[in-house]
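Read-outs: derived from the displayed coordinates by stated rules, not from any lab. Owing to the predicted nature of the structure, the values given are computational and were not obtained by experimental measurement. Cβ atoms are built from the backbone, for glycine too; each structure is taken alone.
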Structure 1
Amino acid sequence: MQHLADVGIIVPAEIPTDDDVVPLDFTNTSNRDIGSLHSRYAVRHAHAIFQAALAAAKLAELKRGLKFSEAQFRLKHKDKQLNVVNAMMEDDEHITTRRDRASKSEIDLELINAVAQGYESIRNAASREISRRMGERAATD
């Protein structure tokens, strides 16, 4: 969760309940409130998507570095059997550190994507309600 806070993504658990309420039913919500909700979550969604792209790029870079480190390790120990070399890699501090960083980066990316999907769902619900109201207004005019 700290990573999300560091990149400026607001997660539902951190929003005070009296600060930002998302109604389960938009039918009794004013047009202004729905528009405000839609705008707020559209911006949050865009920011989360950007952060997800940055996290994906970081993950790709970490995985690339890990593959190079593993390849160098295999070349250095090419006279040994592959299963022995793989076991030795598990004990190598440099490789395990790189693997840990890649794992943490994958977790960060998953969290960002999950929050982005939540933002997208709220934004889409508000958008559907706006469209529904515009359709009803057009039908009565």
Structure 2
Amino acid sequence: MKTTLQNGTGFRTADLRALVNAALLATGFPLRTRPLLYSACRLRIEIRSSRGGVHGQAVLGRSARLPGLWMRLHLPPRRLWTDDTWRRIVAVTVHECMHLVGATHGSMTPTQRDCTGPLPDWALPLELRETDP
């Protein structure tokens, strides 16, 4: 499935795309396939700057076979990061990707719902670098 990523942050688009793609794969989103029903559709991802917190929104899909097609993330600029911000960014991204494949807050574990889990192994090599001036 094709994705469109709109970057409204000071981070590199390639780094944001790598993070989102890894989270989509981890949650079972059909990134590599195109369900016939969605042959003309694209997953639209909007990433914006926030004033400090990490949060997001996503359309609830019916399943991995019939996923939602829109997600928005709000990320703070690097100067506002704490020691926990990167873990939180990954956790919120996974949380929103879970909505795309049909998970509701009621079907998530408390750790998934509240974005409090540890940094997953697949996220260790990833990073968000700032764009060059």
Inset, instruction - Match the computed value -27500 of helix-only ellipticity at 222 nm (-39500 (n - 2.57) for each DSSP H run of 4 or more, over all residues; to 500) to one of the structures 1, 2, and report its label. - result: 1
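Could you tell me which structure in 1, 2 was used to calculate mean projected area of the Cα convex hull in nm² as 7.9? Please list the in-between numbers first.
Numbers: 1: 11.9; 2: 7.9.
Corresponding structure: 2.
FRET efficiency 1/(1 + (r/R0)^6) of positions 68 and 116 (r between Cβ atoms, R0 = 30 Å, to 0.05) was computed and gave 0.50; which structure, 1, 2, did it come from?
Details: 1: 0.50; 2: 0.85.
Of the structures listed, the value fits 1.
For the read-out relative contact order in percent (Cα under 8 Å, 6 or more apart), a value of 30 was computed from one structure; give its label from 1, 2.
Values: 1: 43; 2: 30.
Structure 2 accounts for this read-out.
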